[in-house]
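S.K.: In structure tokens below, several structures.
We did not get these values from a lab; they are worked out from the coordinates using the rules stated. Here the structure is a predicted model, which is why all the values come from computation and not from measurement. Cβ atoms are built from the backbone, for glycine too; each structure is taken alone.
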Structure P
Amino acid sequence: MGVDAARRALDEARAHIESGTEVTRDDVAGRAQEFVDEALSARLQPVINATGVLLHTNLGRAPLGQRQIDAVVAAATSYGTLEYELVSGTRGKRGTHIRNLVRAMTGAEDAFVVNNNAGATLLVLAGLCGGREVVVSRGELVEIGGEFRIPDIAAAAGVSLREVGTTNRTRLADYERAIRPETGALLKVHPSNYRIVGFTAEASGRDLARLARARGIPFVHDIGSGLLRPWRDHPWLAGEPAVSETLRDGADVVLFSGDKLLGGPQAGIILGRSKIMEALARHPLARALRPDKMTLAALEATLMAYAEDEPERLPLWRLAAVAHKELLARAERLCERLKDVAADAELSAEEADATAGGGSSPSRPLPSAAIVVTSDEPDELAARLRMGSPPVVARIADGRVVLDLRTVFPEQDDALADALRSALAATRR
């Protein structure tokens, strides 16, 4: 690393000299150190998420809890029953443990796990509808972060999309008129990271399931976020489709993520009819998309939290369940601790709106509280927080730096205070 940095600094110095710019030895040494620092800062490292986005895609979405971590460590540091049956002493099937858990918890006939929900969509479209048409609403041709687009996935799967309805209104009759001998399935897609409001209409999953059954074709429902069961005590989840309800409505195949509202590792989970799952398991893409043992271990531990009726063990739900009054009290205490270094900035504890993020529950805020810093240099302060140790990722709103405590664990408060103290002191100099 040091040698490469020195070479880059020398190459840069030569270019400057050739252009007539004077360069000193100290200049070269300084640039080499900057290159080293840049390389080190680019590594994967933990951060304090003070953005208020629970499932921040850029920050790794759902954090894992201790039982999930213990399961990953056990799988990673020893041999295990990944594809082995202890009773018979013969080769088994990968993901059997997950399938049994999911079937018992949701009532699904069968399940299959891949490495993410984009992979699940690709596998289902290719394995179930390859070379045929899939009927989908124009209002559901979504693009998620990272330029993941439903039409692109369909094209990669060898499927033609037959778009029906309009952006804001698609009725059941639109699907009915579009069904032809070439139709391989009806597809409904979770709107993910956006909402259309106002003059709107959409066909329900239940109605689409009935139509598909009457026409002898499968109905695929991609609910995306992975809310395993309805959480009636969380208003910010109102209207979010739950896995259990989607299956009861009659979908033949249900797809969802493991690292969104399920609160587990990155994974794509496919539930549905046994014959469909068996066909997907035989498809060549199934092997290319299969998860490793550590993902399966973390996912099994995640599902066990629900099976044992203790979802609060999962960090996602622990953060989501904290009362915003408690968050406001924490923010006030932290502001009091930091008032001695806020000479050139104003610190205040204020109510805020957090969000689920990760393509889940868009436009539905979750009441929160934040430390708000009014400073002449908000961009510099936010940058110093990001470059601190540990890095703190905040947001800037209305020219102020906002550190939302909805996504900060209570045990991180001391580290957050120290990081903010250091950043404020450095900005003041």
Structure Q
Amino acid sequence: MGTTLKILIICAALAATPAWGAPPGVDAGPPGASAQSLLQWMEQNSAELQAAQHEAASAADRAEAAGALPDPSVRIEWWDVPRNNPTLDPRQDGMTMYKFLQPIPGWGKRDAQKQAAEADADVAVQSQRAVRAALRTEVKLAFARYYRAYQALAINAELSAFADSVAQVAKSRYETGLVSQQEMIRAQLQQSSLQTERYALTAAYSRAQARINALLNRPADAPLQAPAELRPIPAPAALDEAALTQRVREASPELAGDSAQVNAAESRSDLARRNQRPDFLVGIGPTERGSTFNTFGAVLEFTVPLQVSAHRAEQRAAAESADASRARRQAAEARLLGALRERLAALRAAQQQEALDSQRALPLAEVAFKGALAGYRNGNVDFATLLDAKQQVEKTRLDELDAQVAQQVELAGIEQLIGDDL
């Protein structure tokens, strides 16, 4: 019986120690210890972010080229060419005219084209911001899942160690006739249940690692450091709803992208109106007769916008597109502000849950477990009661962990809405 008491005392000491051990199979090497280390790696190596950056640069280059005059052309015309002996030689045929021709868009069209291209470039820039915000959010969420799986594995390992110790005690007591066979079997069943749970947690841990590596543009099996801690939750002043609402309106990548779409649609609508104006072609060049250039010619050509119905349809389509862009932005603002309020409420609820678990539920569960342990030593409490008390401690720990992870999820969502970290 002395060995039995020593085992139970060691188990009680383990239960009272807050430190959680690391699960096996964790490879050393950066990044992974913190969300910030993952974010820094993603900023430098994400292929998706690089693609968005190239798209924005491409749109900026197109805007720089927009509004320039079209390339000129050179025209050569042969006149009075003899039918019986055409040579196209100016010294033998009639005359040859050389013209340098320059197309010129109607007044105001080049400026409208430039403005439309610049608006499209701004759309690409805001799209890049939205991609970056979404990727950062995914990295934060992946790290939160990674941390949760890691800590849950540690809790499972601690409970498994306790169950193994108690199973040994139950077996010893059964052999001496102090407990029934049913109690010993239940202890062994609990060991199997915890092992099954560990398989599921290990799979979740591996999935989280693979997801992180995919976001960082690394091989799926690339090593990661064990997660050390979650990101701190900002102070209540930084989570003021009125201030965050203003930040969403002013800085949200999605709203900025919608505003850029409105500007682009309005620019295209302006260009559609200007397309009713004629375009011009001007040219000038010498005329060769024989071997001399003694005259020159000039050309003025312009379009006649007679397709009135087509131009009006183009203008209506552009105006409708601009109205649609404005409506989408209005709807997006309402949706984002609603999402902000929802996430703030969920974040506060998770904070309250964590406080309840850590300050009330966990201390009570630990007191109940210590009482059950003392009763089990004296033979006044059976194995089922002791195991239930220990499981309640670990469940409360998991509830506290889940509340912490829920806060990270809501914080990441809020930061995506405003396009920056808090």
Structure R
Amino acid sequence: MNVRYGDDTMVAHMAAEKWLILTQYFPPEVGSPQVRLPCLARELSRAGKQIRVITAMPNYPTGRVFPGYERRWFIRDQYQGLRVDRTWISANDGRSALSRIVSHGSFTGTALFVALCTERPDVVFVEGQPFTLGLAGWLLQRLRGSRYILHVPDLQLDVAEQLGFLRGRTLAMARRFEDWLLRCAWRVSVPTEAFLDAMLSRGVTQQRLTFLPNGVDLERFRPLPPNQDLMRRFGLIGRRVFVYAGTQAHYHGVDVILEAAARLRGRDLTCVLAGEGPEHAHLKQRARDLGLDNVIFPGPWPHDELPQLYSIATAALMTIRNIPVARQMRLAKLLPALACGVPIIHSGEGEGADLITQYDCGQVVPPENAEQLALAMLRMAEDSEYRDRCADASRKLAELKFGWNAIVDRWLADLEALPREA
């Protein structure tokens, strides 16, 4: 039996498969996994898979369980037609290493318990953030015969080492544990080409390695006319607006935007830093210390409303710290901005920066260099022809490479082409 999706024909012997997506992070939270995984689930459903999600009680990034979910061990929920089983977690705001370990361990335990007490999945897709969740995937593979896919969205241990969060014996033990989880997985999937090389260097065989890049909903995220209500609400009429939208974590290095804004005082330019995260309070205090009246913090911004926010943007700002692992990254927040037809100013290195340069979607400046970032913002604000050319290139790149439909079809075809016993 064959099933046709668009112009592609895929063998449907796996059409009735039951897939379990195991993830600590899921809507109504905001963040990269919370955006990516519902899109992945939707496309898997379109391909005939039966999808169920096991996730934690929503608490990210504040570390406080959302209203309506407090003091609950288990809730059967729904999100966009998906069955979502939510389990208890020891919530925290991510500022303490010990509290993060306790939080990750608590969810791994409760999620495994729920998975073992409910129907057996054929395939378990583990969102490996934290990577310890792979332990639950391995146990389901051993105890219930499920095939376990470990998705590696970030090189977390490399980041932790290079930022000084982990070192010595603790780091060595964590690496051995992660290597073991990678060896045990039926398949390992990664979102960037650089991560493919990283996994090969860690001993993952080519046969078990698959490429699942981040994508974007091209129908929902598209260029829009400037939202005048937003401009009036934030007092931005007559100003050029630069938008950073996403998690404000230490490794993002968002401080450089504040330093650039300090250099641009007195001009009709405003930086909008939408989102939350571990660095949010620090950034707001830093802006107050610098006396910045050209930076605003609107707080959490619903992902589905990003097209409205980007409609007022002269350019989108992407930042990442000057650490070696950044050169292997492609920031997920890049894709909605591209789809909305917004030029990109990228402070940092990596695959995202390479794409911007290759497709002329904006400007790349050295990481943590406020002077160069400020100059790039000035150019984008003052050269409307250049800005419009970059905007057109952004949307074209999104259409060329990042539609979810094509990404998931290619990934499923890759999975189907490999032996099940690999």
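S.K.: Of the structures labelled P, Q, R, one was used to calculate relative contact order in percent (Cα under 8 Å, 6 or more apart), giving 20. Name it.
M.R.: Label of the originating structure: P.
S.K.: For Cα Rg over 2.2 N^0.38 Å, which of P, Q, R scores largest?
M.R.: Q
S.K.: Where is distance in nm of label points 7 Å out along Cα→Cβ at positions 150 and 334 largest, in which of P, Q, R?
M.R.: Details: P: 3.8; Q: 4.3; R: 2.5.
Once distance in nm of label points 7 Å out along Cα→Cβ at positions 150 and 334 is tallied for P, Q, R, the winner is Q.
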